[in-house]
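Following this line, the structures themselves.
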Structure 1
Amino acid sequence: MPRVTITTPRGRREVLEGFALGLAHGPLELLPVSSSAHVEALPALLGFQVAQWSGAERKELEVALHAGTAAGLLLLLGRQRERWLCGWQGHRGMMAAALVPPAVGGLAFERRIEEHVRGARSLAAGLTIGAVALVAADFKPPQRSGAGATWQDGAWLGIAQACALVPGISRNGATLAAARARRFDRAAASRLSWEVGLPVLLGASGLKAVRLLSSGDWRERGGVLSGAAGGAFGSTVLGVQALGIERRRPLWPWALWRLGLAASIVAVRHNRKP
């Protein structure tokens, strides 16, 4: 009896892949595991068609995912506006100091990093460095609450965000590690991480989305990008409700997660060598 093979049209398959990546992206953005590293690695590990896209096309997909996640977080911001505004107003000096390094670093180095710091080896290295930083920082005894944050703390958090331009480092992971290294307890470190990270995430996602839409290059992949953005939006809203934004437990499980992904990337790269 001949085998019956059911195939999915290429376009529809890529739309489903984009939607699946969107479903994963929302929760991953809430965790210190580098959502961008997963977006880069998962298609190759799972044999997705989008893994064969060019670098520019994959960048469009990443922009769509971040835009969907940013929209979901904007919805959260609207529902908890007073909480966020009170936090930002109470930490004005810290916020100002935290926003300068990622803004300057993004303008000066983002394109260069995208061009020269890429590939499986760089991604695995970034994930590993971030894992070590999380574990090392979490050994610091918790001695401070978020109310005592200063502009010096903001400067370190800003430098951490700038370092997250390197693939695999993770904005959430880097700022969380920086806050713990400054001896904030885990809950306070999580809140500070999001206070300084949310404006940068929203601003960067919005700017990149405007650039993408104005270029018109995305039209041929509009269905895939829309599915990715929609999946990311929905999973972000649900992820916030399920996971929250505060990490109160030890951080080493997230470090192990990162190391596991890094090992998988290296193994796949090694096995695919001719």
Structure 2
Amino acid sequence: MSHIKHKFNSTREKILEQGVWAVKYAKSFVEDVEFYAEDAGRADLDYLCQLVEAVIAAGATVVNIPDSTGYCLPHQYGARIKYVFDHVPNIHKATISVHCHNDLGLATANSIEGLVNGARQVEVTMNGVGERAGNTSLEEIVMILKTHKSMNLHTDIDSKLIYPTSLLVSERMRMPVQANKAIVGRNAFSHSSGIHQDGFLKHAETYEIINPNDVGVPSSSIVLTARSGRHALKYRLEVIGYVFEKEELDDMYKRFISLADVKKLVTDDDLHMLVAEAYPVKESKRK
């Protein structure tokens, strides 16, 4: 009602009339017409159903039920979509779409609830970019559907193109992706905690529910910090070509921790330096 009263200075009856007119006008030019019921997340449900029924009758082939302000909780948004399906008699003549904003960090959860309750189109953006706090992330929706096959929902998107597309969008828009962003952040497949590293090295699925290759990330990474353990150090040393016996490794670990306490991140170059200082006769097998 806020939009009708304050933005349009209009009435529900007038808005419904204008919506029907707009759909018919668009239909005179193209066959596929989407109607967008802005701020449906806060709209009166019975009026929303009346509007949806009217625009479908006028020829809309897709009807968008957006949470334009990111207001809804997931169960509330899902209930709205279900209510529309239960109370609009011609609902089968159109595809119901969801378009959620992330003002409260619930865009993906709300979109999934929309799908669970009958919607079959999700409006998304790469990296979650969009107005204010952004929109539903394409990468999150795609990988949720791929991971939770019990939902029996499918998309034809090639998930292996997700990460390279994310990099391209970030570069072209000059909008860095936050490090801990789900799926596409640089830390999404990085392990720095000693317990996590040990579990991951023993069996990747212990801490990874997604294979990085499935989204176009070449591989997971073990990041060495002061929280890393011996297993991670041993692994990283072997990657760069060094093999240490247990006593030597214990000594290297003490040296590593001393350095890690000073540096936030210990790199491969740092490891080469530590080995050269402590065991100058050792040569990397990767040279």
Structure 3
Amino acid sequence: MSHHIVEARHLHHIYPDGTTALKDVSFRVHHGESVAIIGANGAGKSTLLLHLNGYLGATSGEVVVGDLTVSKKNLVDVRRTVGMVFQDPDDQLFMPTVFDDVAFGPMNMGLPKSEVERRVKDALDRVGAQNLTDRPPYHLSGGEKKRVAIASVLSMLPEILILDEPTSGLDPCARRQLMAMLRAFHHTRIITSHDLDMVMELCERTIVLHEGQVMADGPTLEIFRDESLLDRCCLEKPFAMQNCPNCSPKTIDNPAQKPLIVPHPDKPHHHSHNR
């Protein structure tokens, strides 16, 4: 695989009704990065995600995954590399039992039964859903469905995880559990979300979309400190940053308190509060 594991190059998308959803979108996501794509409703986030493993085709421009251009002839290989978890798990779970849903991808890869069973067990173990194996998906809670949807992608052994609004619709306990699970993954992750506190905790880099264009791409904390950028793009600061006059939680500078943000270990942030 190429070092630049996902790359969008001058991506444009116009829907059949004439709506322009993406305008000259370009970025690279490197191996092992955790990147958020944020923006107001209608900014183009979901449309962009659907291009990254070929659910939508570009009007112009291209997406490259590893050394493969995302195209009809490469879809099988691209989708083995890029696993997508949809916002609504009901769009992904359709088999009689959890086992069947998680096994669906590996079975369609033509793997032997023993390998399919091993992958199902490993994937359910990774998301803490071992006890759900024989349950019908429609009897699961929202948090359980999210876990199983992620397991159904992990069973394909993707190198890249794409998640569309992973915490949407979850209660606080299920949200915390899901975030802890995602934090433990070492995949390259691309996440869209309106949950900016989750973005701040899980993603060291953030791309801001507004009306189909990339307005900013940089370290997450720097993005969230840029009030004029957030205002132009109809975004708010994460709740954890809203009470601090200098756009970052006081707890970062107070070792007596548990920090709300843990800076990326390779990119320490040094700042002080000037009153």
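Values quoted throughout were computed directly from the atomic coordinates according to the rules given, and no laboratory measurement underlies them. The structure presented is a predicted model; accordingly, all values stated were derived computationally and were not measured.
Given a value of -26000 for helix-only ellipticity at 222 nm (-39500 (n - 2.57) for each DSSP H run of 4 or more, over all residues; to 500), point me to the structure among 1, 2, 3 it was derived from. Of the options listed, only 1 reproduces it. Check the numbers for mean projected area of the Cα convex hull in nm², for residues 68-147 alone across 1, 2, 3 and tell me which is largest. When mean projected area of the Cα convex hull in nm², for residues 68-147 alone is calculated for 1, 2, 3, structure 1 comes out on top. When relative contact order in percent (Cα under 8 Å, 6 or more apart) is calculated for each of 1, 2, 3, the greatest value falls to 1.
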